[in-house]
Structure 1
Amino acid sequence: MEDHPHQPQNYSRRDATKLIAAAGASAFLHSPMDSLATPSTMLVRKIPSTNEPLPVIGLGTWQTFDVSPSPAVRAPLKEVLQQFVEMGGKIIDSSPMYGESEVVVGDLAAELKVAKKLFMATKVWTQGRQEGISQMETSMREMRSNPLDLMQIHNLVDWQTHLTTLREWKAAGRIRYIGITHYLVSAFDKLEKIMRSEPIDFVQLNYNITTREAANRLLPLAQEKNIAVIVNRPFESGGLFSLVKDKPLPEWAREFDCASWGQFFLKYILGHPAITCVIPATSKIKHLTDNMGAGYGRLPDGAARKRMEQYIEKLT
């Protein structure tokens with residue numbers, strides 16, 4: 001879903017290059033202790049189970065990459081993917097549930113010759129062991145990724161069956177990491193149970209400035225269990241932009257190098273030390289560029305995040 005309907009900035013590729021240079025230098029000087037950065041690079045967080053660095057802004061593909069094979073239709077997405085890589089992005093997240101998204105990602109990555117620069121993540125979303133194996137093999141072919149970087153169990157569908165397969169595939173070198181996902185707060189009890197009892201590398205969940213329940217139990221648990229956290233629904237399916245429509249960005253947002261409401265919401269998420277990366281979805285180059293900007297420069301500390309929460313609460 002296009003999750004970025006209200007954005008004040010419109011970048012050209014030249015603007016993006018300037019943003020990388022300016023914000024990258026700030027990132028080098030002001031990045032938090034648990035993040036890594038060098039001039040002109042995006043902040044990264046380490047995957048806890050291996051210490052592999054992963055850039056903090058990724059790219060979701062739900063609805064946005066579900067398009068026809070037409071070169072004209074795919075052209076804007078090709079530009080998005082190219083700029084995503086140019087600005088330091090790496091993880092791209094998909095699913096068989098997302099229609100043609102997997103094959104579009106695979107095709108465009110091949111055309112741009114950037115597949116080796118990407119961290120390919122997708123999901124298994126079906127019932128039954130053999131059905132899961134067949135679906136995952138199809139996903140790997142469509143995304144042209146073997147081994148696949150991350151395979152996740154989508155919305156916990158038949159999770160016990162698939163987790164057994166994922167462990168076998170990881171041991172055999174067919175996938176590098178395994179994870180579980182959900183997008184609803186109502187699933188947090190199940191996520192918590194699995195995180196406590198099963199060895200997994202990643203959990204993907206919903207978390208943003210107005211939906212903060214994950215911070216109560218799941219984010220501290222992820223830190224305790226050395227599980228990487230991917231955040232979906234960072235803009236509450238676009239609802240956060242409705243709250244701030246026609247409202248100016250507070251002046252104090254400059255204290256953590258924030259230039260737009262989109263960056264405000266993303267930097268809030270990234271300010272939590274348990275978060276590994278966030279995956280906003282977009283098909284628009286100006287939104288992609290603005291989103292990526294949130295991965296550069298300073299992040300809000302605990303006091304600043306509390307101030308951000310209070311500011312948004314006054315608008316609700």
Structure 2
Amino acid sequence: MSLTDAPVAMPTGTAPSNDEANAITAKIWFDGQLIDADSPRAPLTTHAMHYGSGVFEGIRSYATVDGGAAVFRLPEHLARMRAGADLLGIDFDIAQATSATLAVLRANRHRDAYIRPLTWCGTGSIGLDVAPLSKHLMVATFAIGVHLAGGRVKLGVSSWRRNPATSLPPLKLCGAYVNSILAKHEAMARGFDEALFVDAQGDVVECTGANVFMVRDDRVVAVDHPDALPGITRDSLIALTGAQSRTVSLEELRDADEVFVCGTAAEVTPIDSLDGRTYADSDVGREAARLYRRVVTGADARYRDWLTDV
């Protein structure tokens with residue numbers, strides 16, 4: 001029986017707390033059915049485990065002001081995921097992934113949650129031709145999942161370059177994120193919270209999992225770079241703040257009045273310093289964060305179409 005045939009009902013009455021939600025047996029959606037999250041499902045010969053041949057997304061759901069829950073910009077996230085799946089020859093059904101996402105949120109009784117859909121190449125060969133391999137889809141939800149913990153962050157320029165778009169498209173391809181892991185590991189070893197990618201010409205690209213904004217003379221600029229992920233949170237903040245999208249050099253970023261970064265997990269996070277250069281308290285970033293919070297919780301009716309009710 002498909003999930004469409006047998007939806008999981010959201011409990012009525014007062015919504016459970018995250019502690020109550022975590023007390024139930026967590027479920028994930030795997031290839032058409034809800035199963036226990038700790039069920040062993042992936043063989044050790046899974047192609048994606050060896051080569052990173054998978055595509056994922058990071059999505060958020062929020063408790064809304066009307067007492068319900070909604071997923072933020074779910075269609076846009078799944079459209080981006082399908083673009084990555086197409087590159088690997090994985091048949092990705094957006095309608096199925098939508099149903100799966102909502103079903104897992106209901107089954108786990110999650111309202112404020114981080115959502116991780118993943119599609120990947122399974123078994124059938126250990127070679128590089130993915131065509132004959134089995135293909136799979138799962139969706140998991142987590143009651144918490146904050147990339148940069150929402151605090152003011154110490155940023156350091158990475159010695160690593162971002163994967164160039166001419167080699168790997170800026171999508172959420174699993175193997176591509178080894179690049180971010182290396183940069184993050186290096187940054188933390190140097191005493192920073194996060195790494196900033198800069199290209200060979202000295203232009204800012206992005207952080208390991210977040211897009212970059214700067215403020216100068218009260219003007220908001222969204223860093224634009226062909227190697228950076230086309231962030232959905234970034235797109236949302238441009239709409240909310242009227243930010244200009246353009247190339248920004250590292251020198252210009254260092255001279256900015258404020259810097260903040262954004263992403264699904266990071267939301268809107270102010271940067272305290274860049275390689276020791278301290279920024280002023282991020283007033284514009286804080287206002288952007290306030291606007292964003294109103295939108296994702298359904299408090300701003302102008303952007304209600306960005307929300308998919310759970």
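Mean count of other Cβ atoms within 10 Å over residues 118-125 computed as 20.1: which structure among 1, 2?
Traced to structure 2.
Who wins on mean projected area of the Cα convex hull in nm² among 1, 2, i.e. which is largest? Display every interim value, and only then the final one.
Numbers: 1: 14.9; 2: 16.6.
Greatest value across 1, 2: structure 2.
Quick one: relative contact order in percent (Cα under 8 Å, 6 or more apart) came out at 24 when computed from one of 1, 2, so which one is it?
It was calculated from structure 1.
Given a value of 21, 15, 12 for semi-axes √(5λ) of the Cα gyration tensor in Å, for residues 174-237 alone, point me to the structure among 1, 2 it was derived from.
Values: 1: 19, 13, 10; 2: 21, 15, 12.
Attributed to the structure labelled 2.
One of 1, 2 was used to compute helix-only ellipticity at 222 nm (-39500 (n - 2.57) for each DSSP H run of 4 or more, over all residues; to 500), and the result was -12500. Which label is that?
The correct label is 1.
The numbers here are math on the coordinates, done by the rules we state, and not lab data. None of these values were measured; they are calculated from a predicted model. Cβ atoms are built from the backbone, for glycine too; each structure is taken alone.
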